[in-house]
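Before anything else, here is the set of structures, which you'll find just below.
Read-outs: derived from the displayed coordinates by stated rules, not from any lab. Predicted model only: the values in this text are computed from it and were never measured. Cβ atoms are built from the backbone, for glycine too; each structure is taken alone.
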Structure P
Amino acid sequence: MKNQAKPGPSLRVRWKNSSPVSGIRGDEQRRHYKLETLASATERLLHGNDRFILPSIQALLGPAPLASLDFELVLENGYRFVFKAGATNTKKKRAHFAFVVAKNQTEFSKLVRNEHEYLATLHPRAPHHILKPYRRGEIFLPDRHKRSAHHREVFAYVMQGLGPFRELGLGRDHQFFINTAPRRKASRIQTEAIKTKLVELIARTYDPTTRDCMGIPDIASGDLAATLPRSGPPQLRVLACRELLRRVTPARLIHRMIGACWKSSKDLDVPVVPADPHDFAQGILKGRGAEEGRAWLGEYFDAVRARKLAKSDYLPLSIRDELGV
């Protein structure tokens, strides 16, 4: 069939790092099935009626049969696994991608399904910042005691590879870090630059026709990844999106962003936006362009002045002239 790809006659599949992966809070994540079960089920699918893993890979590499596939667990949270994967075909062409799998067949599969849908919606709006999702499907996990009522089908999808980007976390000092071993801590300047970049990214995903955009990412669940180069600004990527803000105006989006907080490891509120409101404004201007960005900010201040939105100490009316809107 057109959508069905075939592995090579001796496709070699390898799995690396089945040990529990600590989250960015340092806690071990609960699992609802063994990774050995997932590996066996995935390999059985690859040699059977696979309609999403192999077709996704061959869309990148071409139609030649695959010779090898390597999966390495790199991210894990409460509801999904993320594997870094590499594929080589019989012509020795190689590609890298990510493989995302839900941890159960019910509420976690629904979350991962939504993630795929939202990424597919948002990627075209910010293709350089939001990882592209490819095909999706389900993996059948048989019950080890052969009880048919306990068989499961977990949702999974293939996604653009992470490349040099690694999971972004938030430390006790309210500064970001890259979740590697050992952790790489961002400076305060880099932390503020990442927050400004996030404001730009959220603004960039707004569609004025549908009036929807990316929601505030959950830093504790590994929604974001970043690099911290020794020279130059940090780079940010979106790995997951579990909320699409709908029926929102630019003014209300700004209001929502400046009021949003993450919880630190000490359970303290950490603002999502940069400390300096001028940096926030620059993020809006860069995300929407200078003219439209100024219009967004003007619409927000007009709504506050008309008492349609609550006043904010972060963006008081007195700062409007300074921002040139």
Structure Q
Amino acid sequence: MPDDVVAYYRQFLHERPWHAEGLSWTVIQPASEPVTEDVVLRRLRGQRVDLTEIHFPHVNDFRPGMPDESKVAYLTQVGPAVVMFQPSGFEGARREVLRWLSDGARVHNVDWTINGNGGISYAVYGKVLAWVDKNDPGRRHGEQPDVLDNDLGGLREARRRWDAGDLAGADFSAEAMALVERRTGVRLDVGWVDGFEEPGPAVMIGDIPSDPTPPGRLGNQDPDLDARLRSAPEHARRAALALVARTLAGRFTFSDPEAVASTVDSIERGVPLAPEVRTRMFRSLATGDAEARSAINGLYAATAPPGRHVDEPLDLLHAATYALPDEWPRVRQAIDGLLRG
């Protein structure tokens, strides 16, 4: 049976491809306290602005203190709830913002960027209970990461289709938006969103400082291991990376085994990997019982050139926890042994 909610958002994104490339939609609902636009505005440390009076610099010319287009948001009251929409920014997905917005309230956010990465966040009473990867609902974290489990059927089916090669049926973004509507009863109104195409009244979100954060994905997942690896001698750190790389290379069947072999050799010797080979590694396909794509992403990240902030070598271990869920405890124990000498 067709799902009318998913169909609504599928059409919404199809007819507005610029939003399919990235957006952030937040629904703030009252729990112990009423929620109004003014309440949300105060929590955002924001101010109402007229976009016709603001000149946003080109991204290459941006300097601190200049107007920041990524802080532009739109608010509207929908019954007892307030809806926030950001066409070009993702403040509503930040945990610091979610905590402030969820004081006395429950908050749902769905967001994604131009590369398709994104997720669903759920916060209540200042606690971020769950974040779920919209493209892989098995990836989740938070104080109560299973709180959305009963609502993930559509995303799980989309992931099953993706893994089976049915890319057209893997409607991750529409499914994620439908999940938010089902849990909140609030629909993102097409007419309201279409009104943002012309500059006019909006909200400029203020400066909400970020929490101290680890330098990479592994630090969020396993801060003890991350810190110990970063403070270890270079040879011990390289040995740990090589152990994980060899384990991944032996666990999966890759479409470009030469690129994989060169990648593992580069990691073991601690030397740069030729950019052409690194690209081949990223484009390689893999088959196996566990999360094969995570293995490719991890090997690719482990060979990131110095200064790359998107990927960094220790992301290999983070990826391995997904690619090798059953074997990871043993691999981690072996890494622990390497670090202890």
inquiry  = If helix-only ellipticity at 222 nm (-39500 (n - 2.57) for each DSSP H run of 4 or more, over all residues; to 500) is calculated from each of P, Q, which structure is the one that comes out at -9000?
reply    = P
ask   = Thinking of P, Q, which structure, once distance in nm of label points 7 Å out along Cα→Cβ at positions 165 and 229 is computed, gives back 3.4?
value = Q
ask   = For structures P, Q, which has the highest computed value of FRET efficiency 1/(1 + (r/R0)^6) of positions 85 and 173 (r between Cβ atoms, R0 = 30 Å, to 0.05)?
value = Q
query = Thinking only about FRET efficiency 1/(1 + (r/R0)^6) of positions 77 and 141 (r between Cβ atoms, R0 = 30 Å, to 0.05), which of P, Q has the largest value?
reply = P
